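Trainee: Down below are the structures I want you to see.
Where a number appears in this text, it was derived from the coordinates with a stated rule and is not lab data. Note that the structure is a prediction, hence the values are computed from the model and not measured. Cβ atoms are built from the backbone, for glycine too; each structure is taken alone.
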Structure P
Amino acid sequence: MNAAETSEKSDMDLMNDPHAKREADRAQANRDELKERIAQAIRQDRTIEPHKGLHFNRSSSPSECVHSVSIPAFCVIAQGSKEVFLGSDRYQYDPMHYLLATAELPIVSQILEASKKQPYLSLRLDLDPTLVSSVMVEAGYPSSRSHSNVKAIDVSPLNTNLLDAVVRLVRLLDSPAEAHVLAPLIKREIIYRLLMGEQGNRLRHIAVLGGYTYHIALAVARLRKDFNEPIKIESIAREMGMSISGFHHHFKSFTAMSPLQFQKQLRLQEARRLMLGESLDASSAAYRVGYDNASHFNREYKRLFGAPPIRDVERLREAAKETANSI
């Protein structure tokens, strides 16, 4: 069945099911309201945090690939679309879908659809693992101890009830007094609906750090902390109670990268930050993040960011100046 036939079938289903039509109309009204409220709150291309842990982003043009580190968060797009790469895995989402990230991992993201007339508009709600665990306990869900492989990022359809909770949270920005009381309740509702949705098992698994996920989360934290030190896979695997091959398998299932690839991305992102933020030269930045060979560092840097260190940093600074001048 092609896309046109699928769309026609969906329209027929709505005509034959009044409840489904009402739900579809409610979802569209919520999407329209969310788009309008974010557009009113943020009128220039930038990111703001109107409420603690709630972030809005606006962009009037598609972006280049941006390297960053994910955090546990629930992400919704009001207008436009975006793609995120975790290792070799690609996740694309839009106003009909949400993205859920549950660990701090090096990612690459890119805004795909955006224009001055229809800017990219999105929100991100940071997720406190303690709050997730609290909601899980209150909802009566037992701690998961399965050894299933759980990816740290995924995309799922944004259902009507979850979208409705998001819109009610954004509405509270107009009522600070009410927000003080109601925002924590709506955040709990959003987490509850995530737990009840397609990604519930994964979110519960991450929240309680059950099974192999617990060990891999510890390994991720250790590699992030000691990213500039040589990796000792045998030592880490032994401490996690795993074989070397088992550790590799479960680490890649969780992060979509091998431990060496994970460390490399962390090192190169930190080197980029040092050159931009602290004005270090390439050799000094390479040494600070654990590289002994400048040529090796330059090759890997160019492979990840698409240009040698000096040229890349100059390009980023010019882009920052242009953005600042346009605001």
Structure Q
Amino acid sequence: MAGISSTSWTNGVVDLRTLTVQSILYENDRESIVRAAEATANSVHIATTAGLIGEWTLALGECGTEPTLDKQAIGRVRGVVESTGGTLIYEVFGQNLGHGGGHNRLVPLTESELLLFLNPDAVLAPNTIESLVEAMVEAVGVVDGRQLPLEHPKDFNETTGETSWASGACSLTSRRAFEAVSGFDHETFFLYCDDVDYSWRLKLAGFSVLHEPSARVFHDKRLQVTGDIIASSAEVYYSAEAGLLLAHKYSQFDKVAAILASFRSSSEEHLLRAAREFELRRSTGRLPPSLDPGHTVGQFINGNYAVHRY
């Protein structure tokens, strides 16, 4: 499929691609948000200078019960954004919509051609937006960046960039692709696996999913002495719940049965709770319709959703 160039011409005038960078806030550190906005504005400025981006917006969605940003912090972020010709949107939801639900709520607030989903504490390298936009051609549904200091181990084709799924911590999609699959499935996935599901539905719709290692993003993760990532209680629970729901949605019914049996026999409360929640959804008809019966896109490998490089 032929690619779309970064610019087009209308009556002799160059039409640059428009961009909205979206982040969902929930009790984040204010200084981290300001720092991320500074790095984002710098990365946008470089992409603008390269002739890849025209108008841009930073859209922040507030899921916390109390606003994360006070007037002073909002002013600082607005100043950073406007210094590079951008516009700031700070939308207070009044409820915790989760990751996908928050992004779904923000998307209709702009008309940008490109949408960058970015964790609020993620810091972009100067050339990251430039690299992501250059990779976003017509056949591509979503492309994610390389997370540092802990690079995600999921495999990708070093020539084409093709990968199983794109991480919502830093991923660029087109509005056309987003609307083609009706965005994130926030009814099913509250925090985790909504990005995996989004990627796989894009593949089922004929789009490709890419990883762009030159698009670097600092995503602060810490390790335990065992080498495992330190995770919050919410991360531990919702990743377990999402694993069950993802297996059901992608017609991996043998894996659903195996996971349920494992969770039911566990002494860990978060696993028992995830099993109870899944069974409640099943008994009340609230499970999502199953997709991919031929297992053409869904990858369930040793508890992961892609082949891992290490």
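Trainee: Hey, helix-only ellipticity at 222 nm (-39500 (n - 2.57) for each DSSP H run of 4 or more, over all residues; to 500) derived from one of P, Q reads -11000; which structure? Intermediate values should be presented prior to the final figure.
Mentor: Working: P: -18000; Q: -11000.
Computing helix-only ellipticity at 222 nm (-39500 (n - 2.57) for each DSSP H run of 4 or more, over all residues; to 500) on every structure in P, Q gives -11000 only for Q.
Trainee: Figure out for me which of the structures P, Q the number 0.50 belongs to, where FRET efficiency 1/(1 + (r/R0)^6) of positions 59 and 187 (r between Cβ atoms, R0 = 25 Å, to 0.05) was derived from the coordinates.
Mentor: P
Trainee: On to the next question. If P(r) over Cα pairs in 10 Å bins from 0, in percent, for residues 171-290 alone computes to 11, 35, 34, 18, 1, which of P, Q did it come from?
Mentor: It traces back to Q.
Trainee: If semi-axes √(5λ) of the Cα gyration tensor in Å is calculated from each of P, Q, which structure is the one that comes out at 32, 23, 18?
Mentor: Working: P: 35, 27, 19; Q: 32, 23, 18.
This figure was derived from Q.
Trainee: Using mean count of other Cβ atoms within 10 Å over residues 43-50, single out the structure from P, Q with the greatest value.
Mentor: Q
Trainee: Please compute distance in nm of label points 7 Å out along Cα→Cβ at positions 27 and 179 for structures P, Q and give me the label with the greatest value. If you can, show how the numbers build up before the last one.
Mentor: Details: P: 2.8; Q: 3.7.
Top value of distance in nm of label points 7 Å out along Cα→Cβ at positions 27 and 179, among P, Q, belongs to structure Q.
Trainee: Now, a different point. Going by relative contact order in percent (Cα under 8 Å, 6 or more apart), which of structures P, Q comes out largest?
Mentor: That would be structure Q.
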